[in-house]
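Every number here is computed from the coordinates shown, using simple stated rules; none is lab data. None of the values given here were measured: they were computed from a predicted structure. Cβ atoms are built from the backbone, for glycine too; each structure is taken alone.
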Structure P
Amino acid sequence: MARPTLGQIFVHPLKSGRGQAAKRWPLGPTGLVHDRSLMLVDATGPMARFVTLRGVPRMVLVQASPFGPEASAFTFEVADRPGLGSLAVDLLAPPAGQLEVEIWGEWVLADRLCERADAWFSAALGQSVSLVRLPSERARQVDPRYAALGYLVSFAEGFPLLVTTTASLEALSHELGEAVPMERFRPNLVIETDTPWVEDGWRRIRVGPIELELVKPCARCVGVNVDPLTGKTSREPLKTLARSRTRDGKVYFGQNAIHRGVGVLSVGDAVEVIDTVP
């Protein structure tokens, strides 16, 4: 069996927005730098709820570019709305205000970026939304059932990193009878492997210079049925995945992870399995 390697890195600046592939990227305290650092919410205040592709599938068509780890501003575009134009957002500009926002039952105080961004995203999605950012000093604590105090996350579902493997995706594609793009699962780190579902048995791994602890299998929802290129939905691949990957009423693909330390990850980094599940 070939030694696993880091095959792809994906960063998602906007929660539920289109991911950006990178060859080399820094890993900070809350995960990959800029990953899920921005989020849309459904009102302007004083309290608002998070908006994702589950309810608004066309969010996957929103792309942030040009883009790099040192960027302090993003330019947003929507793939199917060229007439809308682009939106430039300066992350260092003073916020327009603050909002109490809810994400998976947790309320956090977020910065509202600007009215111009709210208007642009509302036009892009066809509903009233606001763009918010979570400053590093208000980062969320990872679920203490899976991580010690001090492990932090921004607007990701609950963990700093999502790890998937190529062999497992190939197994799913074979079962479905057509290729499934990895982007449907919105991972951060894609590991090149030759054995399907081998990640189920990993407890700790080292990716390049960084040690990761795989703390919880990732339960999947209808979000994986959104085509990342068109924003359209169907019943697949979740229906096929459920046939072989359902446990305790949930369907699993990938592993949620926390990282021990910060540094830079690069495509091609060796992956070492340090500890496995008994």
Structure Q
Amino acid sequence: MGLRLPFRPRVLQLESTNDCMFRCGICMRLHSRGEVGYLRFEDFVRLPLRRFEEVAFHGWGEPLLHPDLFRFVSHASGLGLRTSLITNGFLLRDRLGEVLSSPLDELAVGIYTLAGRSEVLDAVAELVGRRGSGGRPRVLFDITILKENLSEIPKIVEAAAEVGVDAVVLHRLFNLHKPGLERPSRGEEVRLFREVEAVAGERGVKVYYPPARRVRPCIVTLNCLFVTWDCRYSPCCFLAEMGYSLGSAFDEGMFLKHLKFITGMRRNEICRRCPW
């Protein structure tokens, strides 16, 4: 019988690869000192997948680069788990047939600027247009809020409406690894949310906003575990790239270590300063 804990992390955030074809200025992988690699299928099936409700293929790479990605998706779905992924969208058209034929539940496109994204927008529109009557996968835009893109975000929401996505997610920038990346002030953020709300209301787009205030333990670490492509475990994707690992994801004590981390989270310097 599995160990009973006073919380249940529902989502396994899994980095299928930390490889990517781009070097975006806001991405933490630019500062990574780790080896670039790809999760092996034989390691994937050894992970404690049944302990979760969802496998989310996230992390510091482009999941659509992984040749076995939809084999992972099919295996997880066969265990009764929900599946999702986040992509930069540039390979979406190349793998559109696999996306549509897979049991993938949700696909998010990370987009923080419209510059150079016409190909991505066209691919998203095609995906939405070719979905079956069940509307799967659900399609989202995931937008990082920067000081420099405040004026562009309402335009991205408009573009989301035009291509027919199901919702838009706004999230705050994590910049502790690079303080030169500026976050907007609270006042600027409030004004942005009002503008986005007006645009979304007019265009009929659902928007998920970041929480008004930070709480610790944060909802991410309460609900998720993060595992890198080489099967190292960390409480979240940001801590993983800041060099904070709790060991192997095959360790039977992984969940107890996570609980111990959560109980002492307020003492962690990175977590105290995290804007999420």
Structure R
Amino acid sequence: MTIFQRNAHILSNIEIAPGHYKMALEIPDIARVVSPGQFLHIRCTNGHEPLLRRPFSVYRVNKKVIEILYKVIGKGTTILSERCKGEELDVIGPLGTPFKIEDGVKEAIIIAGGMGIASLYLLAEKINKDNRDVSLKVILGARTKRLIIGKEDLTKLRGINLKIATEDGSLGFRGLATELLKDLLANIGKRRLIYIYGCGPYPMLKEVAMISKRLGLPCQVSMEEKMACGVGSCMGCSIKVKSKYSIPKSQSPFIYKLACKDGPVFDADEVIWE
């Protein structure tokens, strides 16, 4: 796939929850070819500080426009939150390996913890649009209702069964998103093939992977890792995965893959969860 470097026009940059922002960027070339699960690598400033770009999942696409979600957690995202409509950002993308929508899937469950919906909304939209015979459930989880992100956009998609989990019980199910997932899967029996997609904090993804493996269900996860180069050169976003090859006992049974190039989407059963 072609990767572009473009100056993107900022169309909007608004705070949608405490410390959480949605930015709309006009980038026709990238918007035309991006797939669910891929990301953009963005220079937050026109200067040299901070030096490194920041990775942001593609949240939504509308013709020439790409939306990203981000949380202010450091210098780069603080600067980004101060950028204004009409300014430009240097953007590289689309980068990374996207989600795969397998043939034969009859039911899909998307589980997003915290900001995890940033990489999953486009997937939900694609399944909803292109796979009408697939029953789609989406679980959004957060500590409290003020931090539930993406609810308004998801409710606009017809046919989606949306579930909310908050740890304090302020909205929807009281508890963790993974507990709600267990409830949904409690009596699956011999039901049609279910595919699980997830993104969120590492402990949540580890639990999702364990649940999926125990029930024999296929699962893909988007791994959130710090990235420097974004193109597989610096080796800084390594993920430990199982080796697919028969190797001598004297050698390691695992290898490393890169979240920016081989991922950020991985088969959950491939990852060595520690």
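Tell me which of P, Q, R gives -5000 when you compute helix-only ellipticity at 222 nm (-39500 (n - 2.57) for each DSSP H run of 4 or more, over all residues; to 500). Of the structures listed, the value fits R. Source structure of the calculated read-out (FRET efficiency 1/(1 + (r/R0)^6) of positions 19 and 243 (r between Cβ atoms, R0 = 30 Å, to 0.05), 0.15) within P, Q, R: R.
Which of P, Q, R yields 18.4 for mean count of other Cβ atoms within 10 Å over residues 107-114, as computed?
P
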